[in-house]
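There are structures below to look over.
Coordinate-derived values only; no laboratory data. These numbers were taken from a predicted model, which means no experiment stands behind them. Cβ atoms are built from the backbone, for glycine too; each structure is taken alone.
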Structure P
């Protein structure tokens, strides 16, 4: 029986599906979650590599090991990225190979069969300006998949998957102009297509470098950190100064996880503790740097709050894992005020498109909203200001695209 797969190798997270035609299935890459962080841990004690969320959990238990995060973001590097792990030198291609090989092994253990075909999901641009670097990034990803013993490797553009998902809903007699708004983790992609059930033409496309993860950073930096530790003052000679903002930026970005526990950071925080004027606040920062598990819990809470405020008007926070516990409440109204600038940047490309002289909003049949940011009520409201509500399609934001990709992988490799 022919089994195919597709891998969404994101910068921050990854997901994997397989298809044996009888069923399409999203597999678990960690104990509880199907979606997991894209990381690689070099365990020097056991002399082994650990990937996905399992790698983060082991790292926060004992943070002396080497952790590599978001390797996809380096694929478009001009120079060949190399590093030393477990006393051997590895190139970036080999680092990605280790992660993809783990995916293949787990998948084959589940299906009890060999899987040699994979459809890799890729962004429209690995590099915004240099076509050679864009091509090089795809070559590195493809070479990594070949090292993992995949024989048949093909690529699919991320926005095109959403477009084809919507196209699959059209009847044979239907013909529409559709805006596809693909609202991702780090980017938001927009395309205007003229499509029928069996053909499509791209009339316009653009993207902005902002997405779902930006809201985590906004929540952490602009709202939670002032309550917890930001704006803490300390005495320096004859005047009072604020704690350097670099700490808060690090705490607001999970990709900078490792920077919290290097020797210099710990030394700097310890040096600033004694002259600090708000030791109860400052001690929470010390909690984070002395116990990596607290940082992980804190960031999970930030992400969870964002998701809850997509559904609820108010969410209650309880920071009982700090030495000096704290609890407070955040409303959706306040959250939306915090992210107003990011929302404006996401919606602006749609507004600019509709302001073109050759196109009017009444000529748009539908706008298809997909992925995480489409859950935010403020996104819905801002789009409704530009187009009639009945023109917005946002059902099955994930499952329909995932299902279509598994069928696509089967059709390509059958």
Structure Q
């Protein structure tokens, strides 16, 4: 089981998540600058008490770190040198021309998996692209696939599945050296979870799953520990990470509180010049096969709330907006256009999935060319993508386990999609916020 996760990192702070390999009462976490730094800050040490009811895990946050500085991270448990665990982290820069990060989702690890070539490749790509962090937007653990997890009888069942999934040395290398930002989707609870009309057993599963998610994933995210949506910023971009799973009731995919928080974030004047990136575990504008839409923002019951979000975006002064998502087991780029202030703008959506799972072609075979929003048609374009549909004369890109590398500059965003088995870069493109 992974014993170190580098979590939320800023220019001066870092969250470190640890887990004892067995029973331990205390973890001692040490950060040391890899080289002499200008400010002269020395080694920093935090002690962390571990609790049995949290599976001997804990989180500590370091403060007063130097910006854009590489630190080595060492952990020992109960002052026993033989328990040493090591990793690294780099704090975020204050000023930089460009930042790079990775986007992925959907990691199904089987009980017999002891080696992960997918995470070995992620580590290589992160180093080559100089990635600052990775966003994994749902299904970092599968408690099930399509079968209801009736065999789970306590929270321990969810914790054990995390331990099985996060087992390989290759995964540990990525988690311990690259900041992780995670969000919940259905398979951390059970397939196609909706928070309404739950049976007693479903209520138990949701409670156990939520607790386990807080312990293993959300504890090292930024924000409120009891709300699964959060925001953070990095250089030229600000991020809003939605909880598009646990608040679903009736025709609402997210709660009114989350919608209001998102609206305030979109209209925030302090960040009006930065690229605004909204992360959702399920796609918002990408047109899917009709049979696959019900669980997504494109499901008929969620049209009204989806349209409210798009209306806020179209009315915002900041037009540099992009959605990131996963879930659908392929990688794609789509956008819609709209008119404002005599210009034509784009709202883009980038998707990367899966890290490791079966791949499915669920894009709409014949996309309509328009997306109906608030009863008005908006031009819809499917750009580079895996699978079908394919324009006449073009080759179909095969479905592959993949990761997306995203580069952000002051007013530009571009991406590359890499296969995780083999060394191929599958496709790349630039994201435009305004029609040329």
Have a look at P, Q and say which one yields -11500 for helix-only ellipticity at 222 nm (-39500 (n - 2.57) for each DSSP H run of 4 or more, over all residues; to 500), as calculated.
P
Quick check on the output: 4.8 is mean projected area of the Cα convex hull in nm², for residues 242-305 alone, derived from one of P, Q. Which one produced it?
Q
State the single structure among P, Q that was used to calculate percent of Cα pairs over 21 Å apart, for residues 122-321 alone, giving 68.
P
Once distance in nm of label points 7 Å out along Cα→Cβ at positions 66 and 106 is calculated for every structure in P, Q, which label goes with the largest value?
Q
If semi-axes √(5λ) of the Cα gyration tensor in Å is calculated for P, Q, the one returning 38, 30, 18 is structure P
